[in-house]
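Undergrad: Please find the structures below.
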Structure 1
Amino acid sequence: MSATVRLLPGGDLHAAQRRTMRVLLLSQVLAGAGLAAGVSVGALLAQEMLGSTGSAGLPAALLTLGSAVAALLVGRLSQASGRRPGLAAGYVVGAIGAVGVVLAAAIDSIPLLFGTLLLYGSGTATNLQARYAGGDLADASSRGRAMSTVLVATTLGAVVGPNLVEPSGTLATSLGIRALAGPFMLAAIAYAVAGVAVWLLLRPDPLLLAREQAGEEATAPAAADEDDDPVALSPTVLLGGAGMVVTQLVMVAIMTMTPVHMHDHGHGLGASGLVISIHIAAMYLPSPLSGWLADRVGRRPMLAVAALTLLAAGVCAAIVPPDSTLLLAFALALLGLGWSFGLAAGTALVTDGAPLAQRARIQGGADLCVALAGATGGLGSGYVVAATSYHTLSLLGGLIGLALLPLLLLLASGRRAGAP
């Protein structure tokens, strides 16, 4: 499509933004169910199939590794063709991965489980990439809130998903499949429908329209060598990316091992599902507030708040009695809130510092780093718990969260004039 083709003939930019937000909210509700269902039982499925607590973190590691690759590819596809094909493709690949996990559990195949968990991670990456589409047509003063509002829609699906663990497990058992494969059946349907919704309804494409309104080409540069040129990253982008990396690392590490910790202390699947539901609700439900604070208070102050919240979450998870579902839920709620603050501020910083012509590519690269951090946290968490304890893991996570404070000081000198 050339720049002479108008994407908004006789239309209203504000109306296009409202339509974009409605479509994104719908897709996020669906994708949230797919994301949360698998997260709730992934570690338990691996523990059951592998017979090892130390390996329980592998699903989160593989899922987030697949998410890393998908974030880069979705970002590149969005850069070249727009948000609509990028997001739709990412959701469909996630659905294929969920189907593969169900098949792996049915035939007891560890290699197939590991391979399809990588594909399943595409749904997680796409779920996060969708927030950037919410900011394409928003002005800088409201960009943080717009992108965070996209994430809040994940809450409904994310809360419902884990609470369908037992019913979907019952369905799986009736089909002769492991009960823990049931939530992945739900995830396959949710991701597939989200992909179809984005493909059919996300018109006009917000990224292409933003380029058109800025007077730029509606497609990315055609030359492959130009697309592969290194991008100079501003201190604003680096700080935003670092903030998201730290918050993701801490959140995934503690979240991954909480269901295993609860299982080892006699809690059932229903209790674990409830705690993860509360955690994910705390991640996404405050998103509009997190975005509003990032816009009004400032991106950097909110990164500092995120660091302190993550520290509080780690300490709380470490000291609460393991038989208390309520207190564990409170600790995981704090963990989700710290992630929300860090992601909102970091996302806004990355988008602020990325030129429009390279925005999707830079955003995809940032989410690649975020997903790799999650993979590190997921993989390492199981081995830390096996070698020490869940309490040690939680305290270590809280201390890592504090790393955001020296990062803020380190990059403060590189702050651009007028940056939020």
Structure 2
Amino acid sequence: MGVWRPGLVAVVAAAAVTLAGCAGSQSDQAGGGADQPYRVMITAGLGGQGALAANAQTSVLAAKAGAQVVNESGGIGGRKVELTVVDDGGDPTTAVTKLREAISSNHKPDLYLDSGPSTVALAVLPVLKSAGILSFNISPTEDTSNPAKFPLNFDLAPGPDDNARAIAEYVKQKGYTPVGVIHSSSGSGVAYGEAAAAAMKKDGIAVSGNESYDTSALDMTPQLQALKDSGAKALVVDAYGAPLGYILQNLQRLGWNVPLIGQTTVSATNLIAADPPAGVLGTPQVANLVTQVFQSTVYDAANVNVNKMVDTMASLGKIPAPLILADNYDAFQLVAAAAKQAGTTTDAKKLASALESDQVQANAKTAFLPRYHYSAQSHAAQPTVDAYRFTAPTALVNGQFGNPSAGGAQR
């Protein structure tokens, strides 16, 4: 996805969470061996402040829920999952240090999960490759999904091309043309801006302007004025955290009453789901906003897999952020399905090959995304457009928008 996930900043601490014991009967090539628990290590910036910490906590909570659900079904290849949670502070050096310590100990992980940002993934992936450890990543870049570079890594989060393709389809259905795009100047923002322009062009939608802003800026009025002057009939927004607040304020001051379509970075910003003064829910600033989420981020009483994920997460603790950060839940179901087909839990290469199988992807009872589309050529998530939803902001109930008890509507 280029990088669309926000960075997580925190102090360094460590905590281990043991969810199960041991079982199994296979030869030892990876971490603990078949007579040991299936060891999973997840790092996250848990000690941060505000939304950054909330997102990390939600990511870890999803992993805990995924481990519990798969253990209730017998574990991975008969081995019960043991999950260890480590606070990496969102710092690549800390993540690498903690990972190396785990590898050199008697508790080498069979599986590694991250919670972002992409700088952490890119730092740990060479270490994981060298150690032969299977991994899943929630902050994709072009390299993280490239099996030629990292054959044992798979991206759980969709990339900028996937997100842009879904937004272009939504824009086309709404008949908005031309559209404007505003995005951050970060690597992830630039990647999204390029992807959005390409997706719109492919769908025959005119882009009247594509503006970039500095993430440290306090005023995006010049970029918004340029887009307004370009004649844009709708505005696609890439913004996370404080920059989103400035964009919404600046739009109001300009008096520009234009449909707003937020990409997933907007959905991950609690500002839109909180009442004033902490947020802007129910104010004119978000009256024209719909934001891009996944089907699991919108309440649906009939979605059995998603409801199991949400109920399990809620039973383990408060869900502090939108479920757009719940990717890691699916890693356990994917590996369980791969182990069943491959007949091993210890051979990472065979597990990776199985994950590339259509049958494994179809059999995995995933919830964050309904289906993954890995292949030998790409380890990107590549969801179809029906995996996405566009929802008006509502209060969050267990990390989901659109719960009837919270008001708001899906569009």
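We did not get these values from a lab; they are worked out from the coordinates using the rules stated. The model shown is predicted, which means the values in this text are computed figures rather than measured ones. Cβ atoms are built from the backbone, for glycine too; each structure is taken alone.
Undergrad: Computing relative contact order in percent (Cα under 8 Å, 6 or more apart) gives 26 for which of 1, 2?
TA: Structure of origin is 1.
Undergrad: Figure out for me which of the structures 1, 2 the number 6.9 belongs to, where mean projected area of the Cα convex hull in nm², for residues 194-297 alone was derived from the coordinates.
TA: Label of the source structure: 2.
Undergrad: 20.3, 61 is what came out when Rg and Dmax of the Cα atoms in Å, for residues 138-345 alone was calculated for one structure; which of 1, 2 is it?
TA: Computing Rg and Dmax of the Cα atoms in Å, for residues 138-345 alone on every structure in 1, 2 gives 20.3, 61 only for 1.
Undergrad: Can I ask one more? Supply the structure label, taken from 1, 2, corresponding to FRET efficiency 1/(1 + (r/R0)^6) of positions 242 and 378 (r between Cβ atoms, R0 = 35 Å, to 0.05) with the calculated value 0.55.
TA: Working: 1: 0.95; 2: 0.55.
The read-out was computed on structure 2.
Undergrad: Here's another thing I want to ask about it. Hey, helix-only ellipticity at 222 nm (-39500 (n - 2.57) for each DSSP H run of 4 or more, over all residues; to 500) derived from one of 1, 2 reads -27000; which structure?
TA: Computed on structure 1.
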